[in-house]
Structure I
Amino acid sequence: MAAPGRPAAAAVKLPQEIESAELPADAIEIGRIADAWGIKGWFKVLPHSADPQALFSSKRWFLLPTERGLATFSGAVLLRVREAKEHSDSVVARADGIEDRAAAEMLKGARVFVPRSSFPTASIDEYYWVDLLGLDVVNREGLMLGRVKDLMATGPNSVLVLEQEEGAEPVERMIPFVAAYVDTVDLQARRITVDWQPDY
């Protein structure tokens, strides 16, 4: 039974323009819808990256509700984005079928995915974090240092977080992702070569 004064979740429906969809095989989660923004159907998106270009490169966003159930829909839906722009530390956007604040509030909490194939082409010596995850990291002597499990932003540069099974406990290493330590990134071979020793 719904709480007094609040409609049951089943009574809330997304506009017809928002259609059910299947996530593309190369879908990457790039942000989360925080809330409605203004009264004309705009909504605020918190990007997972400091550089939200992937949000701007695709006009087709796929949404999934969070596990916490904030969004008032279930399953994946396709959102056709009319406009997206940076605003302060977030992105604001509007989409077909989301014409007022009430409709935008229905998206609150939704996870935003776009196909990896729609990302803009990275410049030389620039890489998307998602492409680095899972790569093996070896030093100049060919010694395996671990596999990239995460990246951390630490002000001016990022840090590779590696994990390697050594005995009973996995060992975690951190290597600054800067030219002084990173020799090559070979996405096809799925390997990063670094100037680093295991005892650093």
Structure II
Amino acid sequence: MSPAEPLLILTDDDLLAEHWQALGRSPVRARRLEDLDTWRSAGHRLVLVDLDPRRADAPLWQHAAWQRNATGLAILAASAQPNDDEGLAVLNAGACGYCHTHAPTTTLRRALDVIAGGELWVGRALLSRLLRLVDTRLPRVGLAHWSAPLTEREREVAQLAAVGDSNLAIADALGITERTVKAHLKAVFEKLQVADRLQLALRVHGVR
């Protein structure tokens, strides 16, 4: 996270707030979702939200204050019991990331860095599910539209990665090592100027 990027932490849990204070930059504490209005009006973006299901206004992503502010904020939603269904619902409601409430401070900082930079932060299983949803709901464009700078092997790796296959699954399917898969993916990301598999999937489907 950039030192200049202020952070709002929204939680009713005092112990959790103390844990999140360790993220640095003296985060601003909030308890009400309506505080998102003030935060956004002040020109700030970065928010870390506790999705505590015990709150009277849970699920938070269905709250009007969340819905009117989500598009203007970079929200990292944290759950004590993360699961793919909740993660998909939260991302669909405009969150930029989804993680465990008590993730290590280093992980949370990295997640905040990622969403502050305009990217998504999700776990591997949820990312695979997102990629498969993209693949089933969007038509693929012709190879010539996105794969021109790639070698034949890079193209094969990219197509499998874009539908959510793991590095191990790609390696098994193509008869190569996981290390080789990683090398090909690195080259694919650089040549296509994408940062991750979700962006790759969108490129394969002609969305970006």
Structure III
Amino acid sequence: MISSLPRPRAAFAAVAVVAAWSAWRPHDAATWWLEALPAVLGLPLVWLLWGRFPWTRLAAWAMALHAIILLIGAHYTYALTPLGFWLQELFDFSRNHYDRIGHLAQGFFPALLAREVLRRRTPLRGSWLAFLTTCFCLAFSALYELIEWWTALALGSGADAFLATQGDPWDTQWDMFLALCGALLAQLTLAPAHNRQLATLQAARY
């Protein structure tokens, strides 16, 4: 039966290890909660509901990798993440671009999750599936930008580390554009493998 499919223990264990490290003496505790909340709430919920809605291995690892990106950014704050400084020095960027990686991931990984739900719960296939998956990712990205705006209104300068704009007046537009690029890239590169895993998951129901 589909409900008996095993949980991806390695993926969730990796997130648990990174979460423990991330929560240990983060750069800013309030920012840690703002950045890490989707991971520390979302992954346990997926684990608890696995019997009702198990995911493909590809989707499970997408969740895990996205959570790890969020947790690394939460530990350092996005503007101070060492990987971003390394890329800044390597490519002579004008700023730390780790938040760009985060927003590319914000389109890439949720695209697989949205695609999986739509494939399993609706008759959508082909171009309509791709279109609505992309629409979901853009809507999700826009919602996140609204959350950043509301947080800035509520906290003022206390939200600077969470916003990670680093003085870029086009940061919001870049964030949504990169989410769009991530959503398209995920579907262009992983759709065939995802379809095979979905077929295997469907076969396990019988």
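Bear in mind that the values in this text are calculations on the coordinates, not laboratory data. Quick caveat: nothing in here was measured; it's all calculated off a predicted structure.
Given a value of 19 for relative contact order in percent (Cα under 8 Å, 6 or more apart), calculated from one of I, II, III, which structure does it belong to? Structure I accounts for this read-out. Identify the structure, out of I, II, III, from whose coordinates helix-only ellipticity at 222 nm (-39500 (n - 2.57) for each DSSP H run of 4 or more, over all residues; to 500) was calculated to give -13500. Clearly, the read-out refers to II.
Hey, Rg/Rh (Cα atoms, Kirkwood Rh) derived from one of I, II, III reads 1.02; which structure? It must be structure II, since only it matches.
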